Structure I
Amino acid sequence: MNQPGESLRDRKKRRTRAALERATVRLAAERGYDHVTVEEIAAEADVSVRTFFNYFASKDEALIGADPEAGPRMAERILAFPDTVTPFEAYRSSVLAEITDELNNARDLWLLRKDVLMQRPDLLVRAFANSAESEQLLSDAVGRRAGLPESHAYPRLLVAAGSAAFRCAVTRWARDDSVALGELVTEALDLFGTGLAHTPRRHEGGS
């Protein structure tokens, strides 16, 4: 599944970035992160070292895998919906648009990355910082869409709860590959959107 409005050039860029991330994570898992060089990562991904640095400033960034364009891209989507779409629905649609085929099929890579990062607390801190920056961008977009002041709790709470729902979906996905990540994220966001004060029946999703 391609992202809505994505050009051929954008798809190629996304796939090259994904190939470099896969190479970084797999080599780090096989050899130990400190024993892998940028040159080896580029060779594994079948690109030049110069191409590597077009996407990442360092192998740390390649391992963390945070796309610097994701936050701005998602915020732009939130603001682009017509006025008839609620802030929650705009946020939900923006998140789901990020679930590409590459991400749906990247469960093994996600598990490897998690294992490598657990051995590097310094990089874990950086990964959390990147997430916080994206959440701030999305909160600002939700607040603007809702016409609320920056100090209002609603945008921050919506995005924080949405991020928690996403992490919950990823945790379930890590334990069971029989369901696509996109389906799990959709279910988690829908449960959150419906309201957790309501306890779903067993057939309404989840196991």
Structure II
Amino acid sequence: MSHYYSIEPPRSRRTYRIQTTIRNFNITLYSSSGVFSARRIDPGTLLLAETMIIKDGWRILDLGCGYGVLGILAAKLAPNGLVYMVDINKQAVRLAKLNAKLNNVSNVRVLWGDLYKPVKNEIFNTIISNPPQAAGLDILRIIIRDSLKHLDRRGLLQIVAKHNKGGARLYALMKKYFGNAKVLARKAGYRVYISEKQ
């Protein structure tokens, strides 16, 4: 069975064009079936996009970048920073590369691979993610636990999830591994959780 977090979802000719304005940036995105939330930006991603803490000059990792919403916005918010965008879905990577060019962001590196493997030697000021909750708790635990290896001191892990659909467990894992966690934003059942590396 194929999922949006598969390496190579079935090719599809269905393409979607999404136009939106987030934090005063006009963004145009192309999407297709076979990637997460193909027809529209899902509410969780949108909440994280609207509220995530990004500072200019930062090194940023968008983990599980999909077609690039968060990474492209982060690149616009930090024009003197560098954004790495990683996804295991090859179609998502193709779309993220296309969308980065389309939105004139050159301070991005779009990489294909599993979780942190493509950035194994990199350190970031923040890691942002709308993680694939359907992939199971073991994957989510790795995302949270291993983020510590890739965050600078005082680096931030920022994750969005539906609180009553597994998000509460993510929040508990963030508290366990980081020793701290707080809710940065909440809307329509979604919450953005943030932890700081001590």
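Each reported figure results from applying straightforward, stated rules to the coordinates on display, with no laboratory input. From a predicted model like this one, the values you see are computed outputs, not experimental measurements. Cβ atoms are built from the backbone, for glycine too; each structure is taken alone.
A compact table of results
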item: Value 0.50, calculated as FRET efficiency 1/(1 + (r/R0)^6) of positions 143 and 175 (r between Cβ atoms, R0 = 35 Å, to 0.05), assigned to which of I, II; result: I
item: For mean projected area of the Cα convex hull in nm², for residues 31-150 alone computed as 9.0, the structure of I, II it came from; result: I
item: Which entry (I, II) yields the derived value 0.8 for distance in nm of label points 7 Å out along Cα→Cβ at positions 23 and 47; result: I
item: Parent structure of the calculated result -22000, given that helix-only ellipticity at 222 nm (-39500 (n - 2.57) for each DSSP H run of 4 or more, over all residues; to 500) is the read-out and I, II the choices; result: I
item: At a computed 1, 7, 14, 17, 19, 16, 13, 8, 4, 2, 0 (P(r) over Cα pairs in 5 Å bins from 0, in percent), which of I, II; result: I
item: Comparison of I, II - label where mean count of other Cβ atoms within 10 Å over residues 71-78 is highest; result: II
item: When mean count of other Cβ atoms within 10 Å over residues 15-22 is computed for each of I, II, the largest belongs to; result: I
